[in-house]
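Listed next: structures, encoded as structure tokens.
FYI, it's all coordinate maths here, none of it is from the lab. What you see is a predicted model; the values in this text were computed from it and never measured. Cβ atoms are built from the backbone, for glycine too; each structure is taken alone.
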Structure 1
């Protein structure tokens, strides 16, 4: 396991309706794997992490509980209004996390190694890669003000 101190620059979205992924662009390169011009996965350096939306949201909320208030509010509001469980999205995360100082822990894995899913299911890695865990986030003063204003509006019923 290696630890990296990085700054989040932006979040982009890719995939399709059944497989949305977030790509968090970092201010520096870290070890990672890329697909080369021949379609092979090779060890290299990358300036991003690819992560499923629920993992980024959960890890961010674990580091910054006030963001969890907003996420829970949006989920409940959307469940009541549309019947869909929709909380914080990439644009809202980007508005909050841009220029945040972040500590990442990355553990390299290889094909054949076992891992356990969040549902407790044991699976086997099919390719080389890294598991990334966000250990700490320090947001900008502007981001703190945004969240404080949103929470104030939630509490006063203004959203």
Structure 2
């Protein structure tokens, strides 16, 4: 065995080795193997970094788009993804966590897994309330249009809490 060869260690469980491009320019960059979490979908070759400390790990983004019929208005988009900064001073940023960002903004909210689960519960409650508002608006529009059937009139009275 050649004395200049070293065995490549095995990655930790939940990680794999992937190539990453590191350097200031294409002429001065090098390809190195980094330990990458299995959930990371970053292209560490296609998006090179200037320094190894700049490597970030990010997963695929989940997204919700709120459409609008308003004039000149843009839909609201909210994104979330898993990320970790392996060299961050704050251990919360080094650990895998969830980032949530409004589509047009630059700032993200960073959530621990527990915080993300609580937010998900709140979003589920919001979705239920949104469905309730849609039913009320639909009933109100049917009544306002004058094409309401007697059954719909009764349903609207019940929603309003009026005696039948």
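Here are some notes:
- When mean count of other Cβ atoms within 10 Å over residues 38-45 is computed for each of 1, 2, the largest belongs to: 2
- If you line up 1, 2 by relative contact order in percent (Cα under 8 Å, 6 or more apart), the top spot, with the largest value, goes to 1.
- At a computed 0.30 (FRET efficiency 1/(1 + (r/R0)^6) of positions 6 and 62 (r between Cβ atoms, R0 = 35 Å, to 0.05)), which of 1, 2: 2
- Taking Rg/Rh (Cα atoms, Kirkwood Rh), for residues 30-85 alone as the measure, the highest value among 1, 2 is held by 1.
- Among candidates 1, 2, the computation of mean count of other Cβ atoms within 10 Å over residues 46-53 that gave 12.5 used structure 2.
- A value of 2, 7, 10, 12, 12, 11, 9, 7, 7, 5, 4, 4, 4, 3, 1, 1, 0, 0, 0 for P(r) over Cα pairs in 5 Å bins from 0, in percent, calculated from one of 1, 2, originates in structure 2.
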